[in-house]
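Structures follow.
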Structure 1
Amino acid sequence: MDIEYIKRIIIDQKEEIEDTFAKKTIIEREISREELIKSLEHPNILAILGIRRCGKSILSHLLLKGRDYGYINFDDERISSIDVKDLNIILQAFYELYGAELEYFILDEIQNVPGWELFANRLRRTKKVIVTGSNAKLLSGELATHLTGRYADVILYPFSFREFLNYKNLKPDIYSTKGIAELKVALKEYIKIGGFPEAHLFGREMTSRIYSDIIYKDVIVRHGIRNQKTFSELSNYLASNFSREITYTKLKNITDIKNVHTIKNYTGYLESSYLLIFIKKFSFKLKEQMMAPKKVYCIDTGMIFSIAFKFSEDTGRLMENLVAVELERRRSQSGIPETFYWKDYQQREVDFVLKEEKEIIELIQVSYASDKNDIDERELKSLQKASLELRCKKLTLITWDFEGEIGNIKCVPLWKWLVIR
C-alpha cells in the first residue's frame, strides 16, 4: 500500500474531525474522562466499544484533547481491503506526518482489519493506544489472550436522557411546575427521536440508515451471512417485538430459518453488534434460567420508530425498553448489578430484577400510569409476590407521571427516574 496515499487519508480524516468539532455541538458524555485517561497510564490499551455511530470516535478525540496523537478510521472505503501487514505502513505514515516521538494513537473501528490484535499488542508496549469497535467480541480473540488483563474497556451507548437534555441545553428542574412540564415534553421527544447524535443533527431518517449499516456491515458482512433477506426479516421482527419474550424455537417456527443453532447464532450477532439487548428470566436454578424465554429490547427507542414494521405506538412497552437500556448503561458504568426479569407459573411478572452477587437488591415494575387509579392491580400484586419469593424489600414502580407510595412500593415518574441517579 502506498504510504503517500495513506497520508492523504489520515489528513482527510483529521480535517473531517476538526470540522466536526468546529461546527457541531459536542456533548460531554457521562463517563469520567479522568478515569479513562488514567487507564492509559500503564502499558494498556483502552477499548471504547458500542453500537455504530453512538459517539465513540468523538469521545476518543475528547480524551486526547490537547495532546498530539495519530488517528485513523478503518471504516473508510479507501482502506476497506487493508491487510494486517499494512498496519506498519500506517504507523510509518503517522511518524512521517507527526514525528517519531508520537505517543498516542486512536485506531477507530480496528476490528475491520483481520489479525489486528498482535499489531495493537506490540504498539501498546511503548505507546498509549485507544481502539474503538462496534462489536462486543472485539476483546474476546487474540487481543485478550495476549494482553491478559492489560486493557481497559468501556461501553458507550447512544445519548442518555440526561445527555439529551444537555444537548437541548435544558437543565433538569424536578421541582418547579415549569421545569417538570419541560422534562415531560423533552421525554416524549427523546422517546421518539432516540439518542443517536446524528438523528438530532440531520433528522430521524439517519436512524434507519444507521440500522441498515449495522445489519449489513456489522453483521452480514462480518459473519458472512448468505441469506441476507431472511436475516434482515429476523432482525426486524425482533426489533418490532421489543419488551416481549422470545424463544429460539418460536423464532424458528415463524421464519425460514429451520435450524435453532442458526437462530441462536444470528441473535448472538445482533446482540454483539449492540443493536439488541436480551435479558434472562431469573431463577435460582441455572438450567431453568438458561432454558426459559428471554426478553428482547432494542438499543434505542428512536430506532424502533424508524425500522419496526407494523408498529403501533405502545407507550408502556417503550417505557420498559427505555428502562432496560438505562439499566444496562448504568451497569456498564458501575459493573453492578445484573438485570433479569421474573415470572411465576401463574404468569405474574416483574419487569426487572436487579441482582448484586447473591442478593436481589431491587425489583422494578414499569407502568404507563399518570394517576394512582391508572395502575393495574396485577402489577402491584406481582411486585409483592416477587418480593416474598426473592426476599427483596426495595420495590419500585416507574410510572409515566405518578409519584407517591403504595404500601411499601415507591412510585416514581420515568422523567424523574432517568434524571436522578
Structure 2
Amino acid sequence: MNEKYKGSAWKIMIGMMCIQAGTLGILMNCNGILFSAVIKDLGFRAGDLSLFYTIRSLVTAFCVTTTTKLVFKNKANMVMSVLSLFLVLSYAAMFFYNSLWQFYISGFFAGLGMSCTMTVIPTVLNNWFKKRNGFVIGLTMSASGIAGALFSPVCSKIIVALGWRMTALIMALIGFVLIVLPCWFILVTNPEQVGEKPYGIDEMNSEVKAETAAEQPSVNRTLPLYIFILTLVVVIGPGSMIQFNQQLPTFAQTVGYTIETGALLTSLSMIGNLSGKLLLGTLADKFGVYKAVLVFLVFTSLSMAGFFAFSSIRAVLMASALLFGTTYAIGMTVPSLMYLDLYGKEEYRQKLASMQAANGFIGAFSSSLIPYIYDFTGSFRPVFVLGVFLCICAAFSVTYLRRYSLSGK
C-alpha cells in the first residue's frame, strides 16, 4: 500500500469538493453577476452575451466523451490539470476584453476545460465510496452551493470596488487554487491504483454485499433506448432551468430591485443548491433516488410559481430563489445514482458521459433561449411557465422509471 494514500477516501472527497466549488460555485454560478456588470459597462445585449454559455455548452457536449476517456485511460491528474488550466485562463483573459467575439473565445476554452468535470467527480466518488455514496455525492456537489453563497455577495462588492475586469482576474486566481491544484496533487480515480480499498467495503458482511449487489446490479441486458430518453427528461428537463440562475441579477432589476438584491438572490439560490444536494443525497440513500427526485420536482415548480406570481413580495421572492437553488441537485446529484441503478456499475459511466453530452447540447439552446425570451417579450414569465411544464413531464418520467427499475429486479 502506498502510505501517502492510506485512508485517503476522505481526502479524495475534499479534493472533489474543491474542484466542484471552483468550477461551478465560483466560475459558473457567479458568472451572471460578472456578466451583468459587463453588459452595463460595454453595452452588450443580454442575449448576445449569453452566446458565451451556448458556446461553452456546445464545446462541453462535443468533448465530454473524449475527455472522459482521456482522464480514465491516462494519468488523470495530468489531464484534468491541463483541462482546468484552460478553464481558469478563459476567465483571466477577460481582463483584456472589449468585444463580444473575445468572450465567445473564452466560452470555447471554458467548455473544453469543464467538459468532463461532472462525469469525473461522481465516478471517482462511486469508486472510492461503497457506503452512503448518495450522501457523499450530495455533500460533494453541495460545495458549489457553499462557494456560490459565500462568493456571490463578495463578487458584487469587488465589482463595485475594483470593476468587473479585476473581478474576472480574481475569479481566475481562486479557480486556480480550488481546481488546478487539487487536480494535480489529490486526484486519483480508483483506490486500487494506490493499493487502497474503497471506503466501507470491509464493513460489509456477506448479507450487506448481497443486498448492495441487488440494489446496484450489473445489467446483463440492453435497456431500450426510450429508457435513456426518459432519464434525459428527468435530469435535463428541469435541470435546464438552472440556466436561469445566470439571469437572476437581471431578473431582479426587471422587477424593480437593485444589483445587490440580484446578488442576494444568487446567494439564496446557492444556499438552496447546498442544502438541496445534501437533502437529496440523504433521501436517495433512505428512500431511493426516484422518490427523492419527485420531492425536488415539487420544489422547482413552487419556485417557478413564486417568481411568476409573487415577485413583488420580497419575502416570497427570496423564498423562491432559495427553492430554485434546489434544482441544481436534480442535474448534478441524481444522474450518477440513477444511471448506477438502471445500468449497473459496468455501464453507468458511459451513460453518464452520454447524458452530459446531451445536456451540453440542450444547455447550449436553453442558455440562449432564456435571455432571448426576455429580450423579445420583455418578461421572464414565459420561462417560469416552461419550467413548470418540464417538471410535470419529469414527474411522469421518473414515476415510470421507478416502476421499470423495480420490475427489472
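Every read-out reported here was derived from the displayed coordinates using simple, explicitly stated rules and does not represent laboratory data. Just so we're clear, the structure is a prediction, and the values are computed from it rather than from any experiment. Cβ atoms are built from the backbone, for glycine too; each structure is taken alone.
Overview of values
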read-out: Which of 1, 2 yields 13 [relative contact order in percent (Cα under 8 Å, 6 or more apart), calculated]; value: 1
read-out: Origin of the value 161, where volume of the Cα convex hull per residue in Å³, for residues 99-186 alone was derived from one of 1, 2; value: 1
read-out: Top of 1, 2 by FRET efficiency 1/(1 + (r/R0)^6) of positions 163 and 259 (r between Cβ atoms, R0 = 41 Å, to 0.05), largest first; value: 2
read-out: Source structure (of 1, 2) for helix-only ellipticity at 222 nm (-39500 (n - 2.57) for each DSSP H run of 4 or more, over all residues; to 500), computed value -13000; value: 1
read-out: Computed -0.75, -1.06, -1.37 for log10 I(q)/I(0) by the Debye sum over Cα atoms at q = 0.10, 0.12, 0.14 Å⁻¹ - originating structure among 1, 2; value: 1
